[in-house]
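The numbers here are math on the coordinates, done by the rules we state, and not lab data. Fair warning: this is a prediction, and the values are worked out from it, not measured in the lab. Cβ atoms are built from the backbone, for glycine too; each structure is taken alone.
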Structure P
């Protein structure tokens, strides 16, 4: 049940950060599309597919969460640690793989994009660290309860 809490949280976190990215950076700020190397129409379609992926991940995480709660195995620290870890991991993947290696889009098309990249990737790393700390605390708490 411990791993299911983490996976439920991670899927929910991936979906939540994908939704936030798509809403804020793709729609509201219009800095980029998920795929920028074609027409605007293809960019908008790619945004829709990205949004669908985010919702599938979110719903998958919520289905796992419902099952965990039904089995009375919910651990809030482990779940929320998974949420933060999943969100950070996806954001770092986006920043390194999609932005820099595959170059399917940049976070923003400006002359000094490095500042945006640094903020994006450092905030992702901070989320990953926070998620790992939360999961370690959950493990320590479990070991402490077993010793009693």
Structure Q
């Protein structure tokens, strides 16, 4: 296993490790008041993260499901490695889960614009592994 990849995917592990280190340092330096301060800081950080997630979900809930203003513009903003919450922030809408995931993905989600173009984003463990723009064929008016 690639150690760099483990560290990037283990960010929750790193976060909890830092929390335990803060509690230990608080106890070593200040005793029980230090533990209480570290615990208070950890709870505050978790509340900030929860608030951020709720804000994104509230904004996405005001728009129609699986709808995006422009699939092309949303496709340009989606990058590999983005978390699902960041994709929701960019599309400003909850996606529609596709019944069959793309090859190499655990799940695939789709957003469509008014013109019928679709943005399909593939996820593995909650992170984007690829995004595809599916364009609707345009009828030629030259005939």
Structure R
């Protein structure tokens, strides 16, 4: 097989599987990390709690962590459902805003020096890859019909 033919076949294969693979990957990450929060096993709980203490005074942290974990599980499940993109993308936006919060509100925990993130900071910054995957999924949507505005 010539290199060109192999290249074309690989590109077509990747075009066919890119969205399903991205959906599954986002499901795994969100559901897994969410269920860890619900079960009280998340290694991110400390950072989440410190951010919570600085921003949300109207409920207990234990309740918030369970609700946040369920929210993440919901996002993961919705990424598996074709047709739920217009629901899950805005939910993801809300999640990403809250997730990037520690970079601003907890700089001593997320930055070692200017533009040098801690391990927690790196964990947060990698969410740019999640955003890119979601954009890739959204780019395959068809425009809504005129009557559904």
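Out of P, Q, R, which structure matches 1.7 when distance in nm of label points 7 Å out along Cα→Cβ at positions 79 and 95 is calculated? The read-out comes from structure Q.
Could you figure out which one of P, Q, R the value 17 for relative contact order in percent (Cα under 8 Å, 6 or more apart) was computed from? Label of the source structure: Q.
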